[in-house]
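Each value in this text was obtained by applying a stated rule to the coordinates, not by laboratory testing. Remember, predicted model here, so these are calculated numbers, not experimental data. Cβ atoms are built from the backbone, for glycine too; each structure is taken alone.
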Structure P
Amino acid sequence: MAGRERNGMGTVVKRSDGRYQAAVYVLTPTGHRRRKFVYGRTWDEANDKRLELLDNNRKGVPSESSAMRLDEYLTYWLDHIAVHDLRPSTFARYRALVRDYITPHLGRKKLNRLSPSDVRGLMATLGRTKGTSGRVLSPRTIQFIHAVLRSALQHAVRDELIGRNVAKLVSPPRATPPEITPLSPEVARKFLRVANTHWLAALWLILLTTGLRRGEVLGLTWSDVDLDAGTLRVRRTVQKLDGAFVFGEPKSARSRRVLTLPAVCVVALRRQPEINRGRAVGEQRRVDGQPADMVFVSTSGQPVDPRSVNRAFDRLLAKAEVPHSRVHDLRHTCATLLLAEGASDREVMELLGHSSIGITMNTYAHVLDDSKRRMASRMDGLFGEGG
């Protein structure tokens, strides 16, 4: 029997060749609507296909899977799925990786024709590709790109747009753990003597003595700091992605933490408001999402660009005549010095905001091994032949 629904719901009619045909306006990956025909040997078969298309429309899932290219699906996935599931900073990175690496190499492939060899080819090509820094992409970055593609394709499998996730069948390159290069106590003291007169002196002290991440320090507001109690609350981060500042949640639940500040940090922080006022130039303009009382701001009142912090750090190291290092190494320096002074691995985990004790132990295994040797030596001193 032929049936007719309200506009957009489609119709089922019998054709001259005996088959049944249904027509529905469906959502395309670009967000437009297009008429799509489905067929069946019986009215029920054609109607079932019609209802499936309508269900996809209701869920916002594109129905033109057979003609859909990977770049079209990735656009749909980013705009309708990932944007709701990811932190803003993570979403911005996903979008950049799709735009810069996945789409240029595989974007024109049909979604349902993507093969494991296509993904292997992408991995090989990325291993020879230079990133925005001008250096060849690291295995860790390629692993992240692979994870983005795998996540997108897994959603396509759940929506029954494809039968399998070919990215799961291909292993990304192995990444060796980054080498930990903390500053020695002597080098750290030389750096701080030079940094003491810098306008970000409080930032350098906080990074070195509390182990906070760069984005956590740059995201601090005065409402996060209690100078009388000497405490600091970590509850946001700030990054600059695709030319825009992005405010987000800390990396994990454990990263939302309250720390006790060393007295030297409290003294430096008390000077920061006067430093900010002295550096202010022209109209102070906040960016979208910026809290009103940020601790560290640029001359225009906006968040400090993380790249500016990196450049300032390089200049201070050169001025102090100490070896080149990274801002993140100040975090490693804090952890290493505390462990060497007898702090427990759990105390360091809580200070750094690691999500698990395993991360702390794996990252600083070499320091923990030294601590174990010192404890063994103490036992020798107590109970050995000379004890």
Structure Q
Amino acid sequence: MDDRNARYFLALLGDFPSDVADAIKAQLRDRIAELGLELGKDVTLFEGSPRGFNPRADRCCAALCAAIDTSDEAVIERLIHKRVPMIPVGSCQDNFSTEFPGKLGLLNGLLLSESPSILALSLLEAAALIPRQRRVFLSYRRKESTDAALQVYAALCARQYDVFLDTHGILPGEHFQEVLWQRLCDSDVLIYLDTPEYFESRWTEAEFHRASLRDLAILRVGWPSVTATNTAVITGEVQLSETNFIDNRHLTQDVLASILDKVELLRTKSVALRYSKLIGTLAKSLEGGDGKIVGYSSRRGLMVAMNGKSIAVYPELGVPTSQTLYEATLEDHVPPVAVIYNDIGIQDRKWRAQMDWLSEKLDRHVRLVKANEAGFQFIDWL
């Protein structure tokens, strides 16, 4: 597939085993559909020699690279020079440098033995179809499930997730509740350990309902004999039995693997839902000023028409940072560009002070705009 009008260009380069390639493609098709896009139309997938991969310079692109013929090394270097994200995928960790003796060997890679889901999601992250930051908020009652929470935390960290756990994520002297809610607003998935007294704590109950208000994917890990409540907002579930525990406190490795697999699938759905709602809020805000969304840019950006002006808009699904503002300026758009976000629940005073300072310094280049105020702000956009 190679439609030059596509918004994203993906590739499987080199000699992938056919069964692995088929499994990756199946995962890509499902995850891309969850994002509201179509493989072969909005997103193209090239397979074969690097010599045939020629993505447009003004589009997001990325490639998974199996063993590459040495004669193609110059092509690989050219793609890297063009800043095409490349992920080497080796057959064995011990032979990685042998399989990738050139520039690819200097990059962090994956193994063919990884699940097709991990390989596909890594490619989508590299192409900016989903955020690279894998943020999870872990909610639990300390007196009931601390040991299991620590296990889930360690397992997610091993898969390179940025996990918030209250005993690990707040430094001495920081405002506990401000940091906690800020991290919740910046997460993709809430995992809650549904123990018998989980909803009897006002704090864990608040974490659950605020996650719902932020449209996070919510994964329930249900303790034996605990009946699920609030099922309308639960996105996924892992129901535990007595056999899933060791010494009544620790989870088995099999059930930990099930939890991690669920998180990886739910994260894409969370991104899709929050993106859709954020764009819906933007569109509604624009209507009042006779503005509208007229096109798309790279990295899921949008073009907005308002009062005869064209404004590039970049949605931020979590909490905007200085990096968010910087990345919004990288494309060739007429400044200032806008970063829109959902401000519900974002209350951290230190963050607000930093954003106010940056906004004042960067006003001619990029501006931070609440999605529900975009129409009001864009009317006199100068």
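Before moving on, here are some points about what is shown:
- Parent structure of the calculated result 174, given that volume of the Cα convex hull per residue in Å³, for residues 151-238 alone is the read-out and P, Q the choices: P
- Which of P, Q leads on distance in nm of label points 7 Å out along Cα→Cβ at positions 119 and 287, largest value: Q
- Per FRET efficiency 1/(1 + (r/R0)^6) of positions 143 and 335 (r between Cβ atoms, R0 = 41 Å, to 0.05), the highest-valued of structures P, Q: P
- If FRET efficiency 1/(1 + (r/R0)^6) of positions 55 and 191 (r between Cβ atoms, R0 = 41 Å, to 0.05) is computed and equals 0.10, the structure in P, Q: P
- Structures P, Q were shown, and FRET efficiency 1/(1 + (r/R0)^6) of positions 127 and 247 (r between Cβ atoms, R0 = 30 Å, to 0.05) at 0.35 was computed from P.
- Of the structures P, Q, the one that -14000 was derived from, the read-out being helix-only ellipticity at 222 nm (-39500 (n - 2.57) for each DSSP H run of 4 or more, over all residues; to 500): P
- Here Cα Rg over 2.2 N^0.38 Å is compared for structures P, Q. The highest value is that of P.
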